[in-house]
Structure I
Amino acid sequence: MSKKEKKQEENRVEAGERVGLEEKLKRKDYEAKLDELHMELVKMQYWIKATGNKLVVLFEGRDAAGKGGAIKSIAEPLNPRGSRIVALGKPSDTEKRQWYYQRYVAHLPAAGEIVLFDRSWYNRAGVEHVMGFCTQEEYAEFLRSCPEFERMLINSGIIVLKYWFSVSDEEQERRFHDRAGNPARRWKLSDMDVQGREKWAEFSKAKDEMFRYTDTNQSPWYTVEADDKRRARLNCIAHLLSMIPYEDATPPLLKLPPRKPHDESYVRPPKWEQNIVPNVEL
């Protein structure tokens with residue numbers, strides 16, 4: 001292990017210990033800070049639209065690490081006309097015959113847009129490699145080509161941010177059991193999650209190797225300690241905002257003019273002619 005890798009590992013362990021010692025963030029404190037950060041996200045989106053910038057954010061990490069919740073918390077205040085979440089399923093037969101990055105390139109942002117990838121081209125370095133869905137040659141080619149691919153994106157003017165959500169073995173297992181025993185959350189636990197549950201060490205090694213090749217100066221990885229989901233969301237949003245040199249480009253508040261008087265000739269049809277949705281019983 002190099003000095004740089006050793007230092008990164010020490011920092012990761014220290015961060016994990018700090019998270020473990022902190023109390024879970026209270027909902028009241030979480031929601032107050034989230035409201036503040038949401039306002040900043042709105043400002044950031046106005047700036048991206050006004051300047052024609054392009055933002056790509058990748059979310060990777062362990063199963064049940066809280067990536068989906070973090071993505072939703074970022075997307076919630078944004079205008080969906082200028083932002084979108086991309087969560088691709090397994091590739092089709094046609095996509096399997098394409099250049100590996102091709103189906104991801106189709107979802108890259110145009111000027112003024114934000115794209116949040118719920119898993120990304122890094123599937124090849126993780127689940128595809130560990131579960132045997134790609135050849136060793138394809139895996140090695142990905143590790144070689146990925147830094148070049150991301151360098152092309154960045155040099156073309158796209159802002160690329162990469163977040164790895166880290167969760168402890170114990171917390172992941174607790175979340176798995178919570179999903180397995182809750183019908184409303186069962187869909188979050190896929191067959192692949194269950195199979196991958198037995199390969200903690202293999203996924204750890206794959207992640208370390210992925211970082212070794214793709215944690216570059218131009219496109220670094222940022223690790224989010226995610227045992228506390230609320231803290232993880234706030235930390236991720238705050239860091240994302242700190243990485244974008246945005247300015248407040250929100251338009252001035254609107255002052256609506258008085259409405260015109262109603263047209264007295266218009267008579268609204270009686271409600272009994274309409275199919276009204278009934279009130280739900282409480």
Structure II
Amino acid sequence: MSEAMGFFTDTTVCIGCKACEVACKEWNQLPAENGGVRELSGDSYDNTRRLDGIHWRHVRFIEQFKGPYDGRWLMMSDVCKHCVQAGCLEVCPTGAIIRTEFDTVVIQSDVCNGCRACIAACPFGVIDVNPVSGTAQKCTLCYDRLKVGLEPACAKACPTDSIQFGAITELRTRAQRRVDQLRSQGVKADLYGAEPQGPLGGLNSFYLLVDEPEVYGLPRHPQLPSRNLGRSASLSVASAAVLGLLAVVGLRKRRMDEQSGGGAGAPPPSLS
């Protein structure tokens with residue numbers, strides 16, 4: 001396997017230009033929603049709303065204002081996290097979801113049967129069905145470009161280098177230097193998903209944030225579907241035990257009723 005590749009997104013230099021969204025759609029030939037005719041969301045400048053099968057990049061706009069001139073904007077270009085331990089890959093029944101030689105996670109549309117198991121398994125709400133293909137789709141980290149030595153279209157288009165592409169080990173070092181720089185300037189900055197010992201074994205698309213993860217729509221403790229197996233198994237065993245006990249009680253009652261009914265209708269014993 002080649003060295004793990006991915007994204008480091010520095011949200012402090014994102015200007016919300018959406019060049020990444022446009023580049024992603026153009027390169028991957030993703031269709032417009034409703035033919036390009038849609039109502040405005042009314043949610044700041046965010047009309048993409050969320051990641052789905054035809055929006056593989058989503059620039060979030062978070063307004064934090066106490067008054068007209070007292071506040072700040074937070075912006076973040078969101079994308080598939082290409083988890084080291086990927087829930088979508090874990091549940092796919094057809095083998096359509098694979099891990100590439102770059103340690104990225106890709107859905108093979110020609111193998112996907114559209115069962116939607118991966119949609120429920122993703123803790124980040126990344127995956128959805130592309131209505132044109134009828135299969136689950138998401139960011140591939142431009143796998144076709146990586147194979148010929150090109151960087152992903154979104155990173156190439158980003159004018160501020162908010163989206164940085166490269167080897168994960170190098171990106172982690174670069175990201176920590178940036179965090180240290182911001183903290184020295186009094187800025188509250190933290191990395192999300194950069195720790196290999198963290199949730200899901202680390203993320204191959206991680207972020208520098210200046211507020212809590214939930215503010216950016218990111219779960220604080222993302223989990224794999226298999227984390228629930230122990231609890232689910234215990235509940236299943238307990239349910240089976242209760243059903244077994246009820247069955248035994250019901251069967252015993254039925255036999256007692258049969259014996260009672262049989263005794264009432266029988267002739268009295270002979271005295272001779």
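If helix-only ellipticity at 222 nm (-39500 (n - 2.57) for each DSSP H run of 4 or more, over all residues; to 500) is computed to be -9500, which of I, II is the source?
Value -9500 for helix-only ellipticity at 222 nm (-39500 (n - 2.57) for each DSSP H run of 4 or more, over all residues; to 500) corresponds to II out of I, II.
Comparing structures I, II by distance in nm of label points 7 Å out along Cα→Cβ at positions 80 and 208, which one has the largest value?
I
Once FRET efficiency 1/(1 + (r/R0)^6) of positions 72 and 96 (r between Cβ atoms, R0 = 25 Å, to 0.05) is calculated for all of I, II, which comes out largest?
I
Name the one structure among I, II that relative contact order in percent (Cα under 8 Å, 6 or more apart) of 24 was derived from.
Source structure: II.
Taking P(r) over Cα pairs in 5 Å bins from 0, in percent from the coordinates of each of I, II, which one would give 1, 4, 10, 13, 15, 15, 13, 10, 6, 4, 3, 3, 2, 1, 0, 0, 0?
I
Which structure, out of I, II, was P(r) over Cα pairs in 5 Å bins from 0, in percent, for residues 128-167 alone derived from, given a value of 6, 19, 17, 19, 20, 14, 4?
Structure I accounts for this read-out.
FYI, it's all coordinate maths here, none of it is from the lab. Predicted model only: the values in this text are computed from it and were never measured. Cβ atoms are built from the backbone, for glycine too; each structure is taken alone.
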